[in-house]
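J.: These are the structures in question, set out in turn.
Coordinate-derived values only; no laboratory data. What you see is a predicted model, and the numbers here were worked out from it, not measured in a lab. Cβ atoms are built from the backbone, for glycine too; each structure is taken alone.
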Structure P
Amino acid sequence: MPTVVMRHKVGDFDTWMKGHPDRVEIFAKFASGFQTFQDTDDPNSIVLVAEVNDLSLMQDILGDPEVMVKVAKEKHTVLEPVVVSMPVPV
């Protein structure tokens, strides 16, 4: 089960935080859980660390305009770019 890191900024942190139940519902479809981090020097900079159990489903869901545009961007003030980092085998 890979750990995936997602970083992005938000337009309004309080609005974004109110959307946490939506994120729980969305992430539950492809991850066993996730943690939320906020940069100490920029309260509108967010990092999500997810334990993903289905990478293909994650890509499908996060690539769905209904999820990314209507929920993430419009409702939760997520700003582009959303940077996704995958584990590197070493």
Structure Q
Amino acid sequence: MKPIIPQGGYFMLADTSSIEVDLSDSADSGESYDYRLVKWLIRNKKVATIPNSAFYSSEHKSIAEKYIRFCFCKKDETISQMATIFREWAKTM
């Protein structure tokens, strides 16, 4: 994932365009890519993120569906645990 670092706030975006995972088991009718990926991350990696297209109108959701949001106003231990999960995942890719 390629991070998009904000100048302020409590969230950062990540471009998920390069992630290749099988989302066929989460292909709920009408759900955008980011919603399906977020559900996959929760089930398979135990990491909760926010689908960015949730903040867009129906007609513009496609603009945001390759991005997910991470909240970083968390305990340091939580951030470290997420980093460990992603490092281990990267080794398998």
Structure R
Amino acid sequence: MEIPLVNTMTEAQLRGHRCVWCANPLDPARCVDLGERIAEDGYRCFPRACPFCTAVMVHAQLVEHSALCEQCVDDGTLCAETAELRRALRDGRRL
């Protein structure tokens, strides 16, 4: 999942204290871990997001992918990326 560029995020966003998209404070028990990221300069960050923004972004990526993926056009149930995005949307788990 694409997230904003490292140089556009605040320190709190890079450390996972605020949502990478809306910048609202995060509840550690309810936020979505987006996985460790390493910027081009080697800077390591640990972004997280609120469940609402995550659902919006995953849904947008699913719609975009489904329109461009030849496998999805033929039979979306056979596409691994679509299956992963649907699982993430349903479960709200780490992306």
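J.: If relative contact order in percent (Cα under 8 Å, 6 or more apart) is calculated from each of P, Q, R, which structure is the one that comes out at 25?
T.: R
J.: Out of P, Q, R, which one gives 0.85 for FRET efficiency 1/(1 + (r/R0)^6) of positions 42 and 66 (r between Cβ atoms, R0 = 25 Å, to 0.05) as computed from the coordinates?
T.: The correct label is Q.
J.: Another question about this same structure. From which structure (P, Q, R) was P(r) over Cα pairs in 10 Å bins from 0, in percent calculated, if the value obtained is 15, 50, 30, 5?
T.: It traces back to Q.
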